[in-house]
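Some structures to go through are shown next.
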Structure 1
């Protein structure tokens, strides 16, 4: 690959990140050459791209160094940032090289700060100031991409909503459920995203097994290690760590249900986790907490249960183990909902079309 149309750059995301993979796949389908610079192992990066992997995350000082240096390492005519703190340096690169800048803002970072254990400390206060400043900078990018209508900035020079809908190409073909009941969770692994809740539910629902795919948050690793030492259900829970999307979702094949037991936090209340769409696309029944938008999809699709708490989740799992015929109807409903709502052109393809315009403009 001798020239690059677009560089996707992140100082905080692993090159195996699913949204990154979806974006890269759409850009490749549109005929562009793609460079990816991010954390992790190059083997987890999107196929068909030039991948520069930077290893582990490190501390705050290392991230600051990456924020300042990575945009200057990017060789694309268009630089796309996945973290708002990269935008100031990337804007400088745009001016020096007369390129174009696309800023992808896929979370409401101010609300996300409140979900973190340190969000109420001085670190959270400093983080809030930085988030506001960097989010303001994204408004001036040539293209500002947001993951949902409510995600800031609400106004920008050119704002495009690209929702976190899955690329069905990396999901496994729907398959008959395994002989033994098995649940799956794929995503960011932390207690606010349901780690403790799903472990407690499976603990109360023998003989259920649970596969957890994704990186465990540093703040929860000690708690999880203690649970694994002490819980009688530890042997029924498998932790796979971070995997590239196709490999991660391969583990969902044959599972009975997907778990989405997120806490009701400011960041999650208005969002729909991508994993919900992915569970439905795999033909899995879903067990979810009553976050408004997520609960509406589960209820309207008829593809699962919205549960009040951990005890309710355990009850649902025991019921399915005893009477799996109800589960089969929900799995069918999941695929029918997918056919109605997730087929056709994807938002990532619309994004690729818009970025191709930026590439041409940068070439001129």
Structure 2
């Protein structure tokens, strides 16, 4: 292994854009699907994880929720995902998107009683808390609005979050696509208003697909009063939108291999993420949906960044931004940043 690869792998990392169900090990996914008679289109993982676009991927992603039927299974997946990321990528902090509406009775044809909001969240907290005790990895939870559901369902979800407060639940976001296969983030403005009134942080998947416009990124950031932007790649396609995004100071959570899998974008120096970095946007790096995109956090750093022409200093800044943009309490965030700076200094001295 080259010194640069070693450096990138061993850098302490925070991941701010990962969907909880996607932290499953492939073998755990298959085991649980078979245990609960969840029908997958194939049991061959290479074929299962080949998609023709975002909508095609979401069919597999949504079906995988059916594999998690008990709190014990949720806690197991939570723990295993941290264990793997520590071993391969030196994960130190992670924030998880979870769609509670995907676990209720009837979701995607789910049989039986399903799991309600407190059950899912408390099971996640149990597994992630055990991993924090064992590996020292902090965590937070972001409640995901499923855009395939009506706007009122999103508002009701936020009301449920407020009625069942958990310190580990830090904010809300939105993912999936609308029934029209669009992003349309402003459709859920009422849910965001309720979240802000309750003191929750806000982010949104926007500007991910070519059907979105660069201006959509800026509009969503302003209208929904976002604290971060997930994806946001289209913003570099318009100078005015890019300038507005830079002026906002918002961080962007970027996921290189998801753009390869879903959009067919090659990882080159002209990739939109590389252009975002060169433009000076605060970029963080994450997996998005690791098991489904045949990736992990180490691969995003060790393979994707060099392929996009990102230098070691730029990669270090990207890794640091993951901690800087975290929504954990300020004292914890400052401790994570100090630990990162010390580790990066030692690694740089030894390896670069």
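Read-outs: derived from the displayed coordinates by stated rules, not from any lab. Since the model is a prediction, treat every value here as computed from it, not as a measurement. Cβ atoms are built from the backbone, for glycine too; each structure is taken alone.
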With distance in nm of label points 7 Å out along Cα→Cβ at positions 30 and 302 computed for every candidate in 1, 2, 2.2 is reproduced by structure 2
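Matching task: 3.3 is the computed value of distance in nm of label points 7 Å out along Cα→Cβ at positions 94 and 342. Pick the structure from 1, 2.
Working: 1: 3.3; 2: 2.4.
It traces back to 1.
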For distance in nm of label points 7 Å out along Cα→Cβ at positions 78 and 166, find whichever of 1, 2 sits highest and give me its label. 1
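Hey, mean count of other Cβ atoms within 10 Å over residues 102-109 derived from one of 1, 2 reads 23.1; which structure? Let's see the in-between values first.
Details: 1: 23.1; 2: 15.4.
Of the structures listed, the value fits 1.
For Rg/Rh (Cα atoms, Kirkwood Rh), for residues 182-317 alone, which structure out of 1, 2 has the highest calculated value?
Values: 1: 0.93; 2: 0.97.
Going through 1, 2 one by one, Rg/Rh (Cα atoms, Kirkwood Rh), for residues 182-317 alone is largest in 2.
Which of 1, 2 yields 21 for relative contact order in percent (Cα under 8 Å, 6 or more apart), as computed? Display every interim value, and only then the final one.
Details: 1: 16; 2: 21.
The value was obtained from structure 2.
Have a look at 1, 2 and say which one yields 16.8 for mean count of other Cβ atoms within 10 Å over residues 54-61, as calculated. Walk me through the numbers on the way to the answer.
On the way: 1: 11.5; 2: 16.8.
Answer for the origin of the read-out: 2.
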Highest-scoring structure on FRET efficiency 1/(1 + (r/R0)^6) of positions 70 and 270 (r between Cβ atoms, R0 = 30 Å, to 0.05) (candidates 1, 2) is 1
Given a value of 32, 62, 6 for P(r) over Cα pairs in 20 Å bins from 0, in percent, point me to the structure among 1, 2 it was derived from. 2
